[in-house]
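Bear in mind that the values in this text are calculations on the coordinates, not laboratory data. Since the model is a prediction, treat every value here as computed from it, not as a measurement.
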Structure I
Amino acid sequence: MFLLNLTLAQFLAIAGAAAAITTALYLFDRSRRRIAVATLRFWVEAGKASTPQRRKHIQQPISLLLELLGLLLLALALAQPRWGTRDALPAQHVLLLDTSSWMAARSRSASGRTLMDDARDRAVAYVRALPAHDEVMLVRADALAAPATAFVESRTALEQAIAASRPGATALHLERAFAFAQNTQQLGGRRGAIAYIGPARVADAPEAVRAPANLRVIPVNDAPDNAGLRRIALKRNPADPELWEANVSVRNYGATARQASLAASFDGAPVGGKVLALPPASEAEAVFTWRTRAAGVLEVRLLDPDAFADDNRALLDVPSMPSMQVTVYSDAPEALRPLFSATRFVQTTFHPTAQYRAEDAAGGLIVLDRFRPAVRPAADTLWLDPPPSQSPVPVRTRLTAPAALRWSPDSVLTAGLRGSDMRVVPTVFMAAQDDEVVASVDAGPVILARPGEHKTLVMGFQPALSKLRYELATPLLFANILRWVAPESFRLSELRAQSPGTVTLPLDAGVTADSVKVHLDDGTRVPFTVQDHQVRFYAGARGKVRVQAGDREAVYTLSLPEMWEARWDAPAGVPKGVPGAAAPDGGSASRDLWQWLALLGAACFLIEWVLFGRRNRRVRRAVPMPLKSWRKAS
């Protein structure tokens with residue numbers, strides 16, 4: 001017999017301290033006497049005061065012995081004694097069950113079965129082959145090591161957890177699973193085996209995987225006869241925004257060369273098809289192009305069946321071509337037409353000022369050229385040289401001579417504007433607290449931007465009718481205004497279909513980490529890091545993640561399974577396969593005794609309370625005092 005939870009010194013210290021405190025409290029309780037005294041204190045005893053006598057014997061010694069025995073048994077139960085030897089302790093095994101995406105591949109054992117089915121059968125056989133009192137922790141291993149159970153002895157609970165295991169979306173990182181298992185076994189208990197069940201197809205270099213000393217490998221035979229989609233990158237042609245370009249990467253995971261038939265369609269309409277020649281363990285790319293302004297779904301498929309169907313098809317949601325609506329009310333539209341017709345992302349309509357109606361000016365950007373309507377538009381508005389007497393912002397003065405124009409350096413509306421010799425004859429405004437000064441002269445601000453639900457920008461001059469129409473700054477200024485009003489219409493979007501896991505995106509020059517946002521399609525934020533001018537985040541499940549960095553947005557559709565890169569072979573000497581059935585214990589296994597000791601300790605306290613506790617709680621009879629002479633108090 002041995003103590004599992006405490007050493008002998010710790011047990012003696014705890015038991016001795018508890019016995020000493022109990023004895024001291026017991027003697028203090030039994031030393032008190034109850035004496036009945038008169039309620040009225042008008043009379044005092046005239047005789048000589050009695051001398052107290054100390055007891056020379058312990059009252060109720062059996063009660064004290066029962067309490068000490070109960071404490072000793074409870075302290076012994078706390079020490080957790082076991083009958084047997086330490087070598088007969090139950091071992092703690094860690095079962096690493098491969099749940100990577102590759103486990104959904106077709107099995108070689110029988111038709112209709114997958115590698116996951118074979119792995120579950122081997123896991124149940126391994127659990128049943130262990131000694132009945134050994135404890136097992138089931139860990140599902142893919143990109144992360146996720147424990148499905150604690151160290152449990154129940155084979156029913158383990159088999160239920162094994163049956164509930166399913167292939168994930170990421171590849172196997174075996175070194176992480178081994179490290180987790182080793183750290184778990186160091187927490188306590190007798191160390192058992194670390195058993196890995198799977199085909200050992202890993203995502204990293206096999207040389208980086210170090211096998212633990214107590215490793216057992218139970219292989220699952222697979223056939224890597226597979227060619228699958230690795231990634232799809234989709235973007236608009238910069239010169240022609242209506243033209244989409246899709247780059248599709250296909251990999252051959254097999255050991256023999258093969259041809260892959262690839263087909264792409266947009267909303268059911270064929271986009272193109274290609275046949276790729278794939279050498280063993282290599283990749284090839286195909287490019288598809290098509291023209292559309294509408295939204296739809298791009299589908300890319302591999303037509304040849306193989307052992308793994310999950311990477312033969314990918315879908316991408318393609319957005320419609322962004323378009324910003326601009327309505328210009330001007331009596332001289334020809335001067336403004338070139339400024340609003342330079343990009344296909346802007347749809348501009350021109351109307352004379354006399355045709356202005358407030359109900360028609362309720363969407364997009366409204367441009368008011370040198371006039372103010374009776375009813376202001378309920379939309380984003382650009383005011384060009386409004387009449388000073390009817391200006392939407394307070395006017396300080398109207399200059400009559402040209403003045404040098406200065407751009408505010410920290411405004412997004414002045415990005416790229418560095419001209420220093422520009423002169424205009426403007427209206428000078430008085431800026432409110434929330435107004436942003438875009439440009440100014442010596443007399444004050446001449447271009448103000450006011451954010452809000454409906455953005456407003458007021459210019460104290462008409463650039464297209466001044467000498468600024470010959471400056472490069474004018475189209476840049478209007479481009480910045482359109483981007484400020486509707487940034488989503490000018491955001492460069494990239495669509496990518498790939499597998500879950502760690503995603504890295506290089507940032508464009510000039511983009512700072514403060515402007516980076518990473519979130520799911522429902523708006524939930526995703527943790528990320530920015531290092532070496534790259535955004536990096538981890539997504540362990542299928543879904544859609546959006547990354548916004550400056551004027552660029554990358555949308556990741558994580559629908560393809562993450563695949564392995566190589567196979568890991570266990571070192572020589574590592575036991576393989578399911579071990580033989582364990583011999584019956586035959587009574588040699590150590591047995592827990594603390595449950596019985598705790599019951600005996602509780603029984604001692606119960607007996608003590610029945611024999612002595614109830615009697616002490618009764619109201620004792622008053623001890624009669626002998627009659628003595630009394631005298632009246634004076």
Structure II
Amino acid sequence: MPTPRQLPPAGLLIDRRETLAFLDRVNGRRSASGSPVVVVVSGPAGVGKTTLSLNWAHRNHDHFPDGQLYADLRGHATDPPVDPAEVLGLFIRAFGIAPDRIPGGLAERAALYQSLVNGRRIVVVLDDAISAAQVRPLLPASGDGMVLVTSRWRLAGLVVGGARGLQVERLGVDAGLDLLRHTLGDDRVGDELAAATELVDLCAGVPLAVSVAAARLATRPRWPLTEMVAALAQESRRLSALSVEDDMTIRAALTLSYQNLAPDAARLYRLLGLFPGGSFGGAAAAAAAGLPPEESRRLLGVLADANLLDDLPGGEYRFHDLVRLHARETAELEDSATAREESVRRAVSWFLDTARAASDAAAPYRRIPVATGAMEFADAADGLDWMDREFRNLRAAAQVAFERGWHEIAWQLVDALWPLFLHRGFYAERLEVDRLGLAAARAAGDPVGEAKMLNRTGVSLRTLGRWDEAAEDFGRALEIWRGLGNAYRVAGGYRRLGWLELDRDRPEAAIRLFTEALDGYQAAGEVRRVALARCDLGRALVESGRAEEAVPYLTAAYEAAESDRYNRTRALILLGRVQGSEPDINRGLQVMRELGSASGEAFALQTLGEVALRHGRPEDARELLSRARQVLNGMGSATTRLDRLLAQLE
């Protein structure tokens with residue numbers, strides 16, 4: 001009986017040390033199992049599953065002296081997938097059985113195949129499988145062998161039956177550069193290393209995409225790599241740029257994966273290509289598609305099993321860039337403009353509703369409207385954590401809303417992010433986001449929104465140490481509030497200008513402004529804001545050296561802010577500073593950490609440092625002030641006062 005040697009050439013393999021080592025470990029344990037080991041090698045289109053499997057099988061052919069079988073199951077080809085009976089016929093003939101002796105039925109062929117491979121040390125590579133049902137009749141039931149099944153699907157049915165799963169990931173930058181060097185040469189890549197690195201990134205580390213880009217460059221030796229990078233950088237052209245004359249294109253590969261989806265999964269795939277953000281969970285995807293969350297989660301699992309989505313922790317998913325572009329392109333071909341618009345609007349509105357619910361949990365005193373049925377959050381930290389995790393998506397949603405002319409949604413979404421910026425920082429991005437909100441409010445012709453957003457940009461500029469610009473925005477907001485006749489908002493304008501006077505070490509001017517703010521809030525009956533103004537006034541009095549005068553204001557602020565843990569704790573920390581009470585300040589530090597407020601933590605650490613310095617402990621002061629500065633640096637905040645205090649300790 002002849003020994004089958006069916007493995008085709010393997011092709012170039014770059015890197016993949018870890019995945020090869022995994023297969024080596026599995027191979028080393030196969031003889032102990034008493035039956036062939038099955039490994040499902042899965043991954044997205046073009047990631048190199050076949051190349052990996054064939055390279056490993058060739059490198060280890062001496063472990064399988066009784067034969068190497070190979071079949072292309074064509075699970076993602078333009079033709080229908082290959083019938084298992086047809087593959088069995090090919091395998092049986094490879095063992096020298098004449099065609100007229102091969103039975104016609106699947107069951108009979110499977111029985112003959114099992115008798116031929118029984119006890120043999122063989123490796124079987126089943127390439128591009130579409131389902132577990134297609135593969136099962138081809139698996140040897142006994143013998144000391146190994147089966148590698150490649151598929152864009154994860155084939156959980158085989159894994160449940162004992163197969164090992166191996167997910168093939170995209171290439172890292174270094175491996176992608178090595179792949180480029182193989183085609184273009186070291187000199188060409190080395191001469192334009194920055195462009196080469198960007199090219200690999202734009203190809204999302206997908207070996208097929210990098211290879212196609214390299215092939216196009218290889219046939220155009222006078223093209224600089226920057227030419228290809230420029231083409232790939234345009235999202236509308238990227239998939240076309242990753243094409244060559246035959247069907248070896250990313251677009252074709254992804255289209256074949258898409259065509260194997262059921263209609264409901266295909267629809268979700270298309271609509272998620274329009275999603276305004278980089279990642280999504282079941283609730284967000286449900287909003288985009290207008291589906292119940294349970295159905296959305298099921299379909300997300302289907303898309304992940306098809307390796308069209310990447311799994312993330314916490315039930316989140318994301319596209320890699322090339323798949324996202326294909327999904328969007330397919331939506332533009334198959335879905336009406338109205339359906340696409342409605343999907344994006346639902347997603348953006350979901351972000352607004354959920355951000356408002358998170359904002360209300362983090363800062364209930366803002367009295368922000370929350371939609372019925374919106375996501376619920378356990379407490380302030382839970383709401384802040386959600387906004388923190390989703391910040392990139394929230395920013396993208398606001399940008400999309402602005403670009404599509406949904407200006408009210410855009411500025412209101414920015415407004416809902418206030419607690420996140422207050423407690424967690426994001427100062428480097430905050431000014432950009434707040435200015436987007438300001439532009440949206442102006443485009444909407446909403447003076448209330450414009451004044452609110454001017455206050456927001458003013459706060460952003462202040463935290464960045466740009467005090468003159470902050471004063472301009474605060475001043476413009478104050479003019480609008482005066483024009484609207486909104487007394488308590490005018491008082492808020494005085495309060496913000498008072499903050500700047502404190503920043504500039506002009507506490508007496510700050511005292512005058514905080515006093516005006518306090519009077520305005522009292523006249524308007526704004527109890528909570530009266531407490532805030534008292535807290536600010538108390539701080540200004542402390543800074544001016546009038547600590548005894550500050551105590552009544554800070555005490556009143558502390559007592560009145562019972563339902564506002566953050567500002568109540570600010571008052572407690574300031575009282576601790578006045579009275580030199582480190583236990584009170586430490587208690588405040590603990591509360592700020594419980595609230596998840598990085599800015600509040602920095603404030604408490606700075607106050608502890610100042611008290612330690614006053615008590616003659618410069619080393620403790622230096623450590624505490626340095627920790628406070630570290631927190632603020634992590635938030636992107638200016639640290640002018642801390643820098644000055646630490647300089648005094650040098």
Structure III
Amino acid sequence: MKYLHKVIAGLVLCTGCITSCKDDNKTELPGGLLTDKEEIAIGPEGGLEKIAVLSDISWVAGASKPWIAVSPANGLGAAECQLTIDSTLENTARTAQIRFSSEQAGQKLITVTQFGFGKQILLNETDVEIENSARYEKRTFEMVVSTNINFKIGSVEYAFDGIQSDEEKAEYESERTGWLTQPRQDDLAVDLDRKARPRTVKANFRWEMNTAPFVRVAKIHLVPMDPANDQLVDDNGNPIEDVVLTVRQKPALKIEDNRAGDSLAVITINEKVQSMIKFETSENMQNWENVTLWEATDKDLPCEEAVGRIRSVNFVMIDMKEGESLPKEVRYLKYLESFSIRSNANSQIRDIHLGEEICELKHLKELVLYSYGITSLPANFAKLGGATNEGYAGLKSLSLSATNFATLSTITKVVNKENFPYLTSLALNGSRRTDSLSDLTLVQGGKYNGRPIGLFVNVSRGSERDALLSLLLWENLQSLTLAYNFIEGELPTDEEMETALERAGRPTHYTSDDFSTEKADYLDKLVGDTCRWLLTDDNPVTFTATDETTETVTGQEIPRVLPKTRYLSINLNFLTGKLPNWVLFHPYFAAWYPEIGFFIQQERGKNSAGELVGFSNIDADNFDFTYYYGAEDPGSNTTVSGVAYPLYYRRFVANSSTENAE
């Protein structure tokens with residue numbers, strides 16, 4: 001009412017000045033009706049406007065267009081009218097008239113002009129700052145956009161803020177780009193159901209953790225989907241090409257190449273993989289559990305600078321999420337010899353990456369990825385084998401147990417005797433993504449109930465047969481584990497292995513070079529007289545199958561397959577067919593404990609053809625080793641007619657040893 005009183009006072013004063021000049025001194029309003037405004041301009045979002053009316057007669061008010069409502073619409077004498085103006089749906093301006101009229105004074109017009117919405121992309125926030133590290137579920141930020149056009153992300157510019165030297169640029173270049181995961185275009189779709197009136201859309205960006213000691217900057221350019229017809233304008237109506245959202249990520253702590261840097265790297269990795277086991281940072285690092293340090297007295301100390309640095313580390317009970325990679329800080333563990341990461345939560349249903357950074361560890365000899373969740377190996381993983389890159393020690397032990405690989409060939413095209421000449425232990429067991437499947441006829445396209453089942457291959461043919469053969473031709477392996485996968489088919493026959501050995505340029509049967517009299521050679525050769533039968537052709541040994549059929553062979557007829565392998569397991573798969581002689585007469589066959597690690601296939605399992613699985617020529621529950629080590633102690637005899645390895649009787653039956661036994 002204060003507004004009305006002020007306006008009326010002004011109108012009355014004006015009227016008084018005019019009427020005082022008249023000769024008859026009568027007080028009247030010119031035209032009988034006055035308003036405080038002749039024109040009104042308003043923005044596209046609409047709103048409320050007030051008009052003060054001064055009159056001494058009755059009047060009626062109305063709008064020429066339905067997007068304006070006048071209240072009150074009539075009156076007698078002075079009044080305050082309120083205009084309710086809708087927001088527009090158009091990009092262009094529109095006009096309307098407000099008409100005040102009376103029978104005595106005629107009408108008075110007020111023009112209302114409403115500007116249209118410009119074609120805009122408006123950000124709720126144009127600058128976003130994020131942390132360098134956070135738990136997986138918190139590593140996102142939301143972009144809120146109000147717009148009246150269809151738009152997309154045109155480009156993302158990445159940069160560091162604060163890098164000074166060329167050396168720093170080279171070192172951290174890999175960290176500069178690609179740390180934002182953009183939303184899908186569908187997530188940016190705008191429902192323009194109100195024409196040019198802006199609508200709001202929200203989209204999430206996922207970010208990776210920053211390992212560089214510099215602020216990372218990403219400029220996200222939002223542009224029209226149809227730039228030819230949608231010209232963006234700024235708040236002042238000036239044409240622009242795009243709208244930019246700037247994201248700044250805080251820097252990480254700088255990890256130095258020293259003992260303190262090792263401890264910081266381990267703590268950071270442990271935090272990022274969300275391990276339930278914490279390191280006691282108040283303790284000296286040499287007292288940390290799951291960590292060992294290099295000591296000056298270590299025989300295989302890489303160099304003097306390695307003393308006090310981390311030699312091995314073990315991360316357990318972790319919780320890495322779908323799509324995550326091993327934290328990049330692992331590359332700072334310069335002298336690491338053994339790395340182990342185990343037991344990721346829900347690893348069977350998550351696809352986790354290993355990352356390229358671990359491939360930079362030149363002193364790594366042991367790598368354990370147990371129940372981690374990887375489905376593929378990094379592009380540079382072969383570097384860890386030590387054959388292709390100078391300065392690498394080369395892995396001796398590799399465990400890819402309980403992982404999510406789909407095929408054997410995916411592994412062997414990288415992990416093979418050519419790339420990993422020093423490897424002696426390889427574990428590929430437990431790659432099942434479901435524990436409830438025993439009938440492979442239910443598998444469709446490698447999936448069961450719509451989900452991948454893991455390592456599901458038929459080793460009887462094709463690339464998977466070749467993958468298995470490449471493992472069986474790997475002479476240096478001392479341990480090979482293939483248990484508890486979805487492997488079906490038959491093992492290679494003796495004839496097939498002889499052909500494969502010949503093509504590979506390897507001896508097809510055992511020779512004197514496979515034997516030694518030096519106990520120090522026990523890892524690489526057969527020491528003593530226990531297995532000398534393999535060099536003979538005059539002491540035939542007969543194996544009797546479950547169907548009472550027999551096969552008689554001599555030592556020189558046994559294919560030389562995995563001659564150094566002290567342990568081989570392939571149980572709890574879906575294999576069928578016969579166990580070949582290269583298995584039944586292998587010099588370490590009894591040491592494999594085949595009743596557990598070889599004979600038993602999936603209980604009541606069926607292969608893809610619907611056949612019950614299991615080996616056809618052996619009794620898994622009542623296997624007879626008489627052909628292998630005889631039925632009694634051989635005494636001083638190293639050779640017994642019809643028995644392959646009589647001295648093993650004391651080791652596996654009498655549970656004693658002889659001077660010549662290994």
Next on the checklist: Given -20500 as the derived value for helix-only ellipticity at 222 nm (-39500 (n - 2.57) for each DSSP H run of 4 or more, over all residues; to 500), which of the supplied structures I, II, III does it correspond to?
Outcome noted: II
Next on the checklist: Say we calculate Cα Rg over 2.2 N^0.38 Å, for residues 75-330 alone for every structure; which of I, II, III gives the highest result?
Outcome noted: III
